[in-house]
Structure I
Amino acid sequence: MLEINGRTVLSRLIESLRPHVKGVRVVVGYREDLVIGLCASLHRDVVIVRNPEFRTTNTVQSMAMGARGLSGKVLFLDGDLIVEPGSLSHFIAKAADVPSLVAVAPSRSENPVNVVVDGPESRMLVTRFTRDAGHPYEWANVVAGPADMMDGAEGYVFQRLEEHLPLDAALLDLREVDTPADLELAKAFALQVDEQGALRARA
C-alpha cells in the first residue's frame, strides 16, 4: 500500500469522497488482504467487493462489479488517484446536472490517454480519445454516470466511453500514480493539498 506523506493513496481518496457520496465501494483483487486490512482498520464504512477473477479481468469489469445492485448515478474512478478536494466538489456538483460527466486533466502523465475536446472549459465536450501526443488534456480515469455504465464492457474504460461520445467533460485537479515519474509528481501534489488543507483548518 503506497503511502505519501504518512497516508496511503487509497485512504486519501476515500477521505476525499466521503463528504460527497452516500457510500464507497472498493473492488479488490491483487493483494486484497492489504486493502481489506486497511479498510477494516481505518474505513469500516467502506463496502469491499471481491473480484476473484482479477487475473483475467480488467478495470472496466471491476467497476461493473463494484456498481452491481446500485441505481442512479455512480462515480467510477481508479484507486491510485490523489484528488484536490475542492476540485472534486465542483466536479460532483456539475455531474448532477448532466447524464454523464468525464473528468479530464492537463496532459502530464507518463503514459496518458489523451482526449480531444470541443468548447470552452466551462462547457467542454470530449469528442475523441487518443494515444497520440500533442493534446492539452488527458483522460483522468474518473467518470460519473449510470450505475450500469460499465456492464458488459471488456476493453479499457475509455473504450466503453467511446461508445457514448460526445460526452460532457470537466477539469479535475488530480495526479495518478502509475509510474515512478508519476509518483514524484504525486508526492509534490499531495504535499500541496495537505498544506492547503491545514491552512483551511486553521482559518
Structure II
Amino acid sequence: MKILLIFLFLSLPVFGKEKFLPNSFSASFEQIYISSLTKKEKKSWGELSYKYPSNIRFEVEKPKKILFISNRQKSWVYRPPFIEGEKGEVTEKNTDGTGLTGLLDSLRMGLINNKLYRVTKGNGKVVLSFNSRSLKKFGVKESELIFKNKSEIFSDLSELRVTYPDGHKVSFKLSKIIQNQKFETSFFSFKTPKNTNISH
C-alpha cells in the first residue's frame, strides 16, 4: 500500500490559456501520509524531478531508499539491496495513466476552471476538484496547492496535497524548486543493475 500511495502516476497531454506549470522542474520533498495498516502518520524525504509530458523521477532517500521512474511508455519501482551482495528488486510495468504525473500534466490547464477540474481559491490555497471523467483518468479526486505569500505562482508552491478516490490523502511539502531544468531522455528511464530480481 505504501508504494501505491507514493507512486500512482502518468498523464494526459493538455494545454491551457494560462501557463502555470514549467516545462520541467526539480524539488526536494517531504511526503506525509497516514498508514492504512497502523493508522499512524508516516513521513519520507527525497527528490522529485519532472518533465512535461509525463516524465517523472521520484527518489525516496529516507527512511528507506526507493526509486520510481516513469515515462510515457514504462514505469519502474526499484528497491536497492539493504546489504551489499544481496539482490535488489525492480518492478516494471506499462504506464497506466493515473496519479501524480497525470496531476502535474493537468496543471498545464492553469489555475482556472476547465474541462478537467473546477478551481476554488482563497487564503493562499487553490483547490482543484476533478470531475468524474478526470477522476477516472488520473485516479485523483482532489488536489490542494498551498503557496507562500499567496502568490499563486509555481516557484512559490510550498505544498501539494492529493486526495485519491478511496479517501487516502498524501501531502508533498516542496522546497528548493528549480524550474526549466535540462534533463537527458535517459534520466527518465531505468537500466536494471545486475543481481536484481525483476517482476512485472
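If we compute distance in nm of label points 7 Å out along Cα→Cβ at positions 132 and 180 for structures I, II, which one ends up with the highest value?
Working: I: 3.2; II: 4.2.
The maximum falls on structure II.
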Value 24, 22, 17, calculated as semi-axes √(5λ) of the Cα gyration tensor in Å, assigned to which of I, II: I
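Which one of I, II has helix-only ellipticity at 222 nm (-39500 (n - 2.57) for each DSSP H run of 4 or more, over all residues; to 500), as calculated from the coordinates, equal to -10500?
Values: I: -10500; II: -2000.
Clearly, the read-out refers to I.
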Ranking I, II by distance in nm of label points 7 Å out along Cα→Cβ at positions 20 and 156, the structure that comes out highest: I
FRET efficiency 1/(1 + (r/R0)^6) of positions 60 and 188 (r between Cβ atoms, R0 = 35 Å, to 0.05) - highest-scoring structure of I, II: II
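Which structure, out of I, II, was distance in nm of label points 7 Å out along Cα→Cβ at positions 44 and 108 calculated from, if the result is 2.7? Could the numbers behind the result be given before it?
On the way: I: 3.8; II: 2.7.
Traced to structure II.
Bear in mind these aren't lab numbers, they're just calculated from the coordinates by the rules spelled out. On a predicted model such as this, the values are computed, not experimentally measured, just so you know. Cβ atoms are built from the backbone, for glycine too; each structure is taken alone.
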